[in-house]
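Visitor: Read through the structures below before going on.
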Structure I
Amino acid sequence: MLLSAALASTPAHAQVSLSTVVDLAQQNSTAVRLAEADLQKAKAGLAEAKDVFVPNVQFGSGLPAFPSVGFTGGVPSILNSTVQFLVPYVNFTQKQYVNAAGSGIKAATLNLKDAKEQVALDASTAYIELDTVKSELESAQQQETLAARLVEIEQQRTEAGVDPLSDLLQTQLTAAQLKLKCLHLETRAGTLAKQLSVLTGLPVGSIAPQHASIPEIPAVKADQAATSTNGIEAAKMAARSKQQTTKGDEMNGLLPQIVFAAQYNRSTTILNNANDYYKQDIPLNNFSSGFSIQVPIFDLGHRAKAKESAADALRAKVEAEQAEHQNDLAIAELTGSLRDLNTLAVIASLKQQIAHEQLQSVLAQLELGNGATAGAGSAAQLTPKAEQLARIDERQKFEDSLEAGFDLSKARLSLLRSLGHMEDWLNELHGK
C-alpha cells in the first residue's frame, strides 16, 4: 500500500518498471482480494470443524425478577455453568469434515496463487503492448511528417508537369491513411493506459513504460516438462474436499456420535420458597456430568444429505477434469500459433533490415548520383520523392516488426502460464 501511495504522487508520465506495475496490479486486483477472502473463509471453516472438539463453556444465572409464588418447577440459581464438547478420537465422522476443511484451505491457497498469476499475465501483456504501441506511434508520427513532405514534393512535380495528377492524389491518400493510423495508435495507447490504470489503481496516463525493465520472455515449448497450473491443482483439491465431505456425510448416518457434557448449578432461595416443595433442602452446589451417545438407526435426512454431497463431489471432479482438458487444448493451440508467429517475426525483421538497406542505398545515390553516365540506357537519377518513399517504407517495416514481436511475446507469456511456469517468469521479472 505504501508503494501504491508513493507512486500515486509521482508526476504524470513517470517511468514505472514492469515489476512495479505487476506488484501494484496484484495489490489492487479485486480477483486477488476475493481469493484472499475465500482463503480466510476456508481457514475459519477449518477452525470451526476443529473447535467442536474444544470444550464449549457457558455461564448464566437464573435469579427471579420478582418473588416466586407457588411451585415453579425449576431450581433458581445464582450461577450455572455448562461444558460440552465432541469427544475426540472416537468421532470419525467429524475427522472427515476436518480433513475436508484442510483440503479447502489448500484449494483456496492455490486459487489465490492462480489469481495473482492471471493478474500478472494481464498486467505484463498490457504493459508490453503499451511499450510497443508507444514505439509504433513515434514511428507513425515520423511517417506522417515524411508523408507531408512527400505531398509538397509531389505538388511541385505535378505543377511542373513531371508527374500526373493521379500521383499527387495517391500521395495525398497515403498521407491521409498514415494520419488515420496515428489516430488508431493513439486510441489504442489510451485504451491500454486506462487498462493499466484500472489494474494498478494509478491515475490514467501516469505510467510510462520502461523498456529496459522487460526481461526476455523464454521461448518455451509444449514438449518441455510441464507442471500443472495452480488453477487446475486448486480444482483438484476442491474436488478432494468435496469427496471428504461426502465421506463424512455417509459416516454420519452410520456411526454414533459421542458428546461429553458437564453442568454446575449454584442454587439459591432468594425471592423463592423452593425448599417448601422438596423433602430435603436443595443443596447449594450441584454438579452432573456424562456422555451423550447418539446411534443412527433410521435417518433419511442424513442419507439424502450424503447423496447431495456425492453429487457435488462428482461435479467438482468433472470440473477439474474439464479445466485440465481445456488447458491441454490451449497449450496445443498456442504451440501451433507460436510456430507461425515466430516465423512471421523473423520475416518482419528481415523485411525491416531490407528496407533499411534500401533506404541507405537511396540516400547514397542521392548524395553521389547513380554512378552511370548519361545516355539512353542509363538509369534515371533518383529524386527527393524516392527518398521520402524509402523512408516511409522503412518506418512501416519497423512498425510491422514491432507488432510481430509483440504478438510473439504475448503468445509466449500465455504458453508459460498454461505450462505452469508463470512463477518462473515472475521470479525473473522481480530479479531484473
Structure II
Amino acid sequence: MPTTLRLAALTAALLALSVSPLRLSAQQRPFGTLRQQADREQQWLQIRLDSVLPRLMRQYKIDMWVIPMREYAEDPVFKALVAPTTFAARRRTIYVFWDRGPEAGIERIALGGSSQGGVYRAVRSTKRVEAAVAGRQAELWGDQQWEVLKEVIESRKPKVIGVNISRTFAFADGLTAGEYEGMRRALGPRWTRRFKRAEGLPVDLLAARLPDEQRFYNDLAKLTWAVIDTMFSDKVVKPGVSRTSDLVWYFRQAVNDMGLGTWFQPSVDVQRKGATDEQLGDDPIIERGDVLHCDVGITALRLNTDIQHLAYVLQEGERDAPAGLKQALARSNRMQDILLEEIRPGRSGNEILVSSRARLAKEGIDGTIYSHPIGLHGHGSGSLIGLWDYQEGVPGRGDHTVMPTMWYSIELQATSAIPEWNGQRVRMPQEEDMVMGPDGVPRWAYQRQTELHLIH
C-alpha cells in the first residue's frame, strides 16, 4: 500500500525492531525518553487546570468541586487531574477546586497526596497530628481528612458543591459509596444540601483536548499506521502458514519493544470466499484470497489510538484486489464522509446518528455506525454516536452534546455483496481517529485508509 516517506521510515524502524528487539536505541524511542514524555504531559496538566477547568466549572455552575478517592479506587477523572508520575491516589486524596471568581481563578487543594508538580496546594498534615507524633510530619488519615475538608468548606462557604455521581456516565460516577457516606456524615446537612451531581463537568474535562496534545496525537496515529503497515505485509504474513494470532502478537510485541503499550488486546479476523465465520474458527491460517481486518490501538503519554484497517492477500498472479472489494471499501469511506459532515459541536450523538443514518438510507448504503470519543480513555468520555446494537440512538449516553476540542474514533462498517465472491456479503469495518480543534471542524488525526493493504 502506498505510504508517505515518513510512514515508510517508521515502517523500516519497525522492521529493524523485529530483527533485533533486545536493545532499543534512542532513535527507536518514537516520543523521546520517559522523562521527556513526562515533561510534556506535565505541561498539558498545567494548561488543563489553568484554562479548561475554570470554563467548565462556570459553564456547569459549580462553585466548588470535591473529588475524594482512595488508593486503587480512583475516580475516572483521576487521569485528567494528576501528574504523569502519579499512578494512584495516596491513601485517601481529596481534590478540592474552589472558584474564587474570574480574577482570582480556581483554588486547587489536595487534602492528602502531593502537589502534583506544583499545581495543587498540598495539605498532608495538621498541627494536631504533628504534635501527636513528636514532631514527625504525619499524613492526613481517616476521619481527620473529612474534618479538614469541612474546615475548607466552612471557610469558603460555596453555594453549590459538585460531586461525581451519575446514573448515565461512568466518567461522572467516581464517588464511591463509602466515600460518599464518610463525607456526608462529616459535613452534615448544612453542606450536603448543597451537593449537586457534577454530571457534565468530569465528562467534558476528560474529553477536552489541547493543541499540543493534538500535535502529539498526529504522530501517535501515524505510528499506529506504521505498525499496521508492517503487520499487513509479506514481512509478517506467510499465506498458508501464518495464523491471525501471529499478527496479533506481532503487533503487541512491536509496540512493547518501543516502550509503549496497548489499551486492549489487538484482534485480527478473516473473511474468505465461500466460508462462514463458524467454518473459519477463532484462529484460522491465513490463505491467499482472504480479506483481513484488524482492530488495534497504542497508548502513549496517557493518550490512546483506536484504528481498524483492512487488507487483501493476493492470489497467485494477482496484482490488485477484486473490484468488488475495492468498491465495498469505498462505501465505508462514503460513510466516513457523511459522519464527519454531520459531527458539529452543540449537536448530540443521537442527533448525529439519526441524520447520518437517514443519509445512508437515501444513498442505499447498508451499514452501522458505532463511533465513540477517545483520548485519556480508549472508549473515551463524551457522547456516543451509536452502538452496534443501538442504531436508533443511545439513551442518556448519546444525549450529551459534542464540544470543540474533543476527539472521536470514527468506527463503522458497510456490508456489500461482492460479485467476484458469487454475491457473498462482506463487511468492511473501518475505524480512524478524528480530532477537532477550537474551530470545531473534524479532521483525521493522521489520514484514513482508502486502499486495501495488499499482501503479496
Structure III
Amino acid sequence: MRNLLRIRNVRIYLLGDVVSTLGDNALWLAMAIWMKELTGSSAWAGLVIFCFAAGNLLSPLGGAVADRFRRRPLLICANLLAAALVLLILLVHGRGQMWIVYLVMFGYGVIGSATGPAQTALLPALVPEDLLAEANAAQQTLNEGLRLITPLIGAGLFAAVGGGMVAVLDAATFGVAVAALALLRVDEPKPAGMRRPAGTEDATAQAGGRGSRLSAGFRFIWREPVLRSITIALALVLLALGFTESAGFSVVTAGLHRSASFVGVLLTAQGIGAVAGGLVAAPLLKRTSEPILVVLGLCCAAAAVLLLTVPNLTADLAGVVIAGLVGPWITVAAVTALQRRTPSDLLGRVSGAFQLSLTVPQVTSIGFGAALIAVVSYRALLAAVAVVAVIAAGYLLSTPQARHRTSDATATASATETTAAPAEEAPAPVAEPATETPA
C-alpha cells in the first residue's frame, strides 16, 4: 500500500473517487427518504433505486463510449454533465415535480454506465501493472468504509438542509472529481475509434455495424477462458444471492426474534468485515491467481450464508463479518483479471459487458427472492444460496486455466491471441475507478 500511495496520480484519483462516491451515496439515500416523505409509500421510495439501476443496464453502450474516446476527458465531461443534471432537483417543490427526481436518477445511472467502464479502463494507465491489485483493493476498501457512514450522512443532510441542498452538495462533489481528473498526469493513446480514418473499416466491422462493436465486450469475455469462467461462476452465484436481500430480514425477525431495525447492526458488522477484506485482498492475490481467490471467496461466502441459518447472534454476526470479508476478495480478483487480460482498446466494452452480465442475474434473483420468502423458509433460501456458491466455485476450479497462475505479460498475450476481432477491436498494447469519476 505504501508503494501505491507514493504515486501522485493514485493519491489524486482516490481522493476524487472518495469524495464523488460520498456524494453519490448521500444523494440516492436522501432522494429515497424524500420520496417516502412526499408519498408515504415505500414503493415510491424504492423506485428511486430502481431508476438508477435501470440506467446502469446500458453499460454495454457505456463501455463502447468509454472505448471511443480518451478516458480522462470523457470522465471530465461526464462529471460536468452529471453535476448539471443533479441540479435539476432544485426544481422539485412537491409531489407534482416528483418525476424530475426519477428522471435525474435514471440519467445518473445512464452516465454511470459510461463512467464505470471508463474508470476501470483508466486505472491501468495510472499505476504500474504489478500494483493493479493494490489499486483496486484500495478503492474497494475506501468504498466499503464509506458505506459505514454515508447512511448517516445522507439522512442527516436531508434532515438538516433538505433534498435540494443535498443535490447542490452532490454537484459540488462532481466538481471535486473534475478537479482531480484535471490534475492527473496521464498519457493516454488515442483510441482506435478515433485513429481510424473514415471509410477504412474492415469487412467484418462493416458487416456487423454498431451491433458488432457493442457486442465486442461479450465476445471477448467468451473467448478468453479465465474471464469466461469467472463471469459464468459469478453470474450463477448472483442468480441466487439476491435471495439474501429478503431473507436478511427473516434472519433478524424469525431467527433472532428482534425488530427489523436490528438489520442495521448486521449491516454495520458486514461493513467492518468488508473494510478488513479490502485491506488483505491484494496481499492474498499476490500469493495466488485471480480465479483461485474467487473460488476461495465463494467457498467462504457459502460458509457465511450457512451460519446465518443458525438462530444464534454470535453465529449470525460471524456470518455477516465473513460475508463482508470475502466480498472485496471476489471483486478485486475479478476486476484485476479483467484489466490484466483485456487489451486497452477493448477494456471499456469488456467492463460494460461484465457489469451487465452480473447485474441482470442479481436483479432477477432479488425479485424472485421477494416472492419466494412468502412461501419458502428463509433457511431453505439461504441453504440454496450456499449450494449454488459451492457449485460455482467447483465449476471455476474445474477450468484448467483457473488452476495456474498466469503472469501479466502472458495474460495480455493470451488475451490478444484469443480475440480474432475486426480492426476497430484489434488489441493495442496496454499502455497504460470510480462510480462516478475520477470518480
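Read-outs: derived from the displayed coordinates by stated rules, not from any lab. All values reported here derive from a predicted model rather than from experimental measurement.
Visitor: Out of I, II, III, which structure matches 64 when percent of Cα pairs over 32 Å apart is calculated?
Guide: Attributed to the structure labelled I.
Visitor: Could you tell me which structure in I, II, III was used to calculate helix-only ellipticity at 222 nm (-39500 (n - 2.57) for each DSSP H run of 4 or more, over all residues; to 500) as -26000?
Guide: Answer for the origin of the read-out: III.
Visitor: Further, regarding this structure: When mean projected area of the Cα convex hull in nm², for residues 188-275 alone is compared over structures I, II, III, which one is greatest?
Guide: With respect to mean projected area of the Cα convex hull in nm², for residues 188-275 alone, the highest-scoring structure among I, II, III is I.
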